[in-house]
Structure P
Amino acid sequence: MAELVKVTGMVISTMPVGEYDKRVVILTKERGKIHGFARGAKRPGNSLMAASQPFVFGEFMLLEGRSAYTISSVKVLNYFDAFRRDMDATCYGCYFLEFADYYGRENADDLEMLKLLYQTVRALCKKTIPYPLIRCIYELKIMAVNGECPQCFECACCHETDKLTVFSARYRGLLCEKCASHEKMTTIPVSPAAVYTMQYIISTPVEKLYTFTVSAEVLENLKNIIERYRSQYIDRRFKSLEILTMMEDL
């Protein structure tokens, strides 16, 4: 008899299977990224119809199979309805889900990543800080959680901590004034405020991340640095990011 397990997580993607079923991917704190089937979720009135949508956060009761789970029931804790009617917020949210899917692993400790995703979607709902800043915070923090963020606390070349003036993709981090003068590859100038902001994002607990704003100049600096780093070291073409980029350009 299949074992019944309880996990807490967020639905990060869904796919129709046959006429009535759905294949659901859930980021969980107990078992990392898991795949489950919601039987009959496309039937009108089915109890899993609303619970098998992207962004749904809750407690999932699952029957464990050999290669996937079957969703038995869901106690929904948050639908995040507040931002679903906002097309811009939804585009950002879909990108955040896709990025989480990229890093999610089966049987991994994904508690911090789940907390980050949850708090990020909450920030989209609250609308207290600009969406592009939410994106920068999320991108840098999710890379930090997974041990792949750029070096922002010392020179990536000589390890000095003072006068960090440029970002180098080749060295995967910031360079001090002295090392920057010898760097022949393309670098991005970085302001002291941008340095402080990146250090704050990396070192601050997830629950306190979305509590600040920055100037337009600092935001643009962050966007350029994170975009350069992500495009060079993240080996995934995010479909949702292409839509988001076109939207931001407009």
Structure Q
Amino acid sequence: MRLTRSLYVVGGHCVGLSDTQDCIIYVVAAPEGLIMVDAGGGRDTDAIFRAMAEEGLDERQLRVLLLTHCHADHAAGAAAIRERTGCAVAISEKSAHLLENGTEIDVRLDLAKAMRIHPPDLVWANCPVDIRLSDGQLLDILGITVHVFEVAGHSEDSCCFVMEVDGRKCLFAGDVIQYGGVIGLLNYPGSTLDGYRRDLPKLRGLGIEALLPAHSLFTMRNGQHHIDSAIERLKSHIVPPTVGQKVFF
């Protein structure tokens, strides 16, 4: 699914492009190769590559895989994608050890299965980490400047990526923030409102046009409005809407 000249959606269960355990997977056609954001759950990575091929994207040009965090629906597919393409894998330094050496228990996939967030057949796969990310980094990746923001709240290691694509400032938000100012607060270890209170204001006033979350709706215009609405609620006694709630915006 082509969103702009250089921005694509190539996976995700909620857009009908890949496995039910895949978050939305984006690809940016940078001047020097392809950047993928998130990897899905790894049960059917072939579907992701088929979607790329249908858009004329050459998987051999995939150079960098940016992971927003270490939950299975975002990161369990990284090993298969790296093995197939040889791309460099980047994730927060806080969870790089989990991607490389963690067990299903370490990454709490066992708990997610018990809570029926994920099915029993979803498998955690370890993957080497080539780039360790930290808050505030400015990286030149394949000719595009990528600004890394650590925003805890959904998880301890969540990162958002800001980059300009085709003249449009984009926020690849992972599970941090969604359309309608919805936050990814869960009744799940590592997910805390304190993290949101502390870190979400980092995203204030960035002039984001395209808000590109890993689940639910994305928007190509006025993305900052959705982000700022959640930040303003966090300053009051009202908790922003959270995943699983109906939202009218």
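Suppose semi-axes √(5λ) of the Cα gyration tensor in Å, for residues 7-118 alone works out to 20, 18, 12; of P, Q, which structure was it derived from?
P
One of P, Q was used to calculate helix-only ellipticity at 222 nm (-39500 (n - 2.57) for each DSSP H run of 4 or more, over all residues; to 500), giving -5500; which?
Only structure Q yields this read-out.
Assuming 22 is percent of Cα pairs over 35 Å apart as calculated from a single structure, say which of P, Q it is. Provide the component values of the computation, followed by the final result.
Numbers: P: 22; Q: 6.
Comparing all candidates, it corresponds to P.
Using the calculated result 28.2 for mean count of other Cβ atoms within 10 Å over residues 71-78, pick out the matching structure from P, Q.
Source structure for this number: Q.
For distance in nm of label points 7 Å out along Cα→Cβ at positions 167 and 215, which structure out of P, Q has the highest calculated value? Mind showing how you got there, number by number?
Numbers: P: 1.7; Q: 3.5.
Answer by largest value of distance in nm of label points 7 Å out along Cα→Cβ at positions 167 and 215: Q.
We did not get these values from a lab; they are worked out from the coordinates using the rules stated. Everything numeric in this text was worked out from a predicted model, so none of it was measured. Cβ atoms are built from the backbone, for glycine too; each structure is taken alone.
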